[in-house]
1. Here semi-axes √(5λ) of the Cα gyration tensor in Å has been calculated and equals 22, 20, 18, so which of P, Q was it run on?
2. Just checking, which of P, Q has the largest value of relative contact order in percent (Cα under 8 Å, 6 or more apart)?
3. Identify the structure, out of P, Q, from whose coordinates distance in nm of label points 7 Å out along Cα→Cβ at positions 5 and 37 was calculated to give 0.7.
4. To test your reading of the models, identify which of P, Q gives 0.65 for FRET efficiency 1/(1 + (r/R0)^6) of positions 13 and 165 (r between Cβ atoms, R0 = 25 Å, to 0.05) when calculated.
5. Work out which structure the value 0.90 belongs to, where FRET efficiency 1/(1 + (r/R0)^6) of positions 149 and 173 (r between Cβ atoms, R0 = 25 Å, to 0.05) was derived from one of P, Q.
6. Given structures P, Q, which gives the highest value for distance in nm of label points 7 Å out along Cα→Cβ at positions 29 and 69?
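All of the numbers you see were taken from the coordinates with simple rules; none came from a lab. No experiment lies behind these values; they were computed from the predicted model shown. Cβ atoms are built from the backbone, for glycine too; each structure is taken alone.
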Structure P
Amino acid sequence: MRIDLHIHTKYSTDGREEIKDIVRYAKKIGLGGIAITDHTSIKGWKEAVSLGKERGLVIIRGEEVSSSEGHILAYGISDFIEKGLSPEETVEKIRENGGVAVAAHPYRLSNGVGERVVRRVDFDAIEGMNARSPYFVNQKGIRLAREIGRPITGGSDSHLLRELGRAYAIFTDEAGNSDEVVDAIAKGRVSFGGKSLGKTELLSQGLRKCIRWMGRGFQRI
């Protein structure tokens with residue numbers, strides 16, 4: 001089963017896609033599930049749960065949390081995780097809410113937590129395949145995860161519908177709901193697939209990010 005573990009919706013400050021369109025498109029391209037991981041918001045997955053159930057799509061409760069040192073993906077949480085905490089505090093909050101903590105695109109300069117944090121903090125897994133990161137950045141994350149013995153996940157990091165499913169995590173068919181997916185990540189029963197960001201896309205994405213960054217008054221998400 002392929003599950004895209006990193007999806008943004010209109011509830012992210014840098015997203016615009018409607019939940020119903022994401023759910024419909026995910027089913028169309030053959031995904032078995034999706035994780036809604038909006039920046040500092042859980043409105044998206046709350047809206048997606050019933051829509052996913054109607055279409056036989058597993059919806060993982062998620063959030064991309066902005067810690068004081070970079071972004072951390074929370075899966076299986078029951079409540080909102082606040083931004084601005086240290087990575088250690090963020091991971092603790094995620095686990096208190098019944099979830100698992102994954103270091104998002106750790107080598108991304110703008111908002112990855114970086115290698116020192118990954119080595120310092122007890123993450124449940126590392127996001128090694130991110131479709132909005134170039135190949136060399138993803139490979140560094142994969143190598144680090146293997147070196148320290150952490151499971152590797154994948155996700156598109158999609159902000160646009162057409163990006164959905166470009167990278168994903170792979171689970172056995174037994175992972176039939178959000179809790180079972182979270183358990184599989186915690187136990188390392190997960191692999192990954194998809195593709196990295198191409199050179200042309202990297203340039204256009206960088207330009208879009210700069211424009212959005214200026215529009216936010218040079219504030220990080």
Structure Q
Amino acid sequence: MGCGRTGATLASEFESRGHSVAVIDARADAFRRLPSDFKGQKITGLGFDRDTLVSAGVEEAYAFAAVSDGDNSNILAARVVRETYGVQNVIARIADFGRAEVYRRLGIPTVAPVPWTSAQIVTRLLPGGSDAEFADPDAGIVMRRVPFNDGWIGRPVTELEAASGTRIAYISRFGEAVLPTAETLLQADDEAHVLLTQDAARSAVKIFGHAPKGAS
């Protein structure tokens with residue numbers, strides 16, 4: 001639901017991966033943002049209206065994304081799709097971070113773009129920052145891109161994991177993702193994508209940022 005820039009991008013991406021896609025928007029002219037070769041359904045209507053949802057195939061849907069520019073519309077549509085039609089794989093974009101947290105606790109997965117964007121800008125502008133890429137607040141786990149000190153170059157990934165109490169999920173190396181093994185050595189220009197607990201995040205980032213003992 002929603003054929004703004006986000007909705008149009010999602011629709012195109014899902015279709016390129018071989019999925020059948022239906023896009024709902026209250027304004028027919030919004031569909032101009034879709035690629036000219038888009039083959040999915042274009043439904044003009046309100047995304048929380050049951051007749052509109054049925055026309056879009058909600059009864060057979062695997063997933064539903066509510067990404068219009070209205071918080072109320074997004075959360076209402078997500079709840080209708082989940083509670084009335086039993087689609088469990090739903091997500092709603094909510095601009096108000098406080099409300100997003102409330103709805104998340106009620107069982108509606110939400111995305112709050114402003115805090116995420118702000119965090120990305122801060123961590124990229126300030127030296128030594130780390131980018132948050134994934135968070136599971138209930139489990140207390142986050143995944144971050146964490147810069148490491150040059151003193152770790154040439155040392156095994158497992159050594160840095162043991163020192164910091166983290167798990168390196170993957171490494172970005174020359175534009176490709178590398179799943180580390182016990183034999184993987186850290187190289188210059190590697191980017192480490194790290195799983196760590198929220199409570200230990202600050203101390204772990206400090207360990208990454210300092211050379212290991214005995215490093216020249």
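1. P
2. For this comparison of relative contact order in percent (Cα under 8 Å, 6 or more apart), the top structure is P.
3. P
4. P
5. Q
6. Answer by largest value of distance in nm of label points 7 Å out along Cα→Cβ at positions 29 and 69: P.
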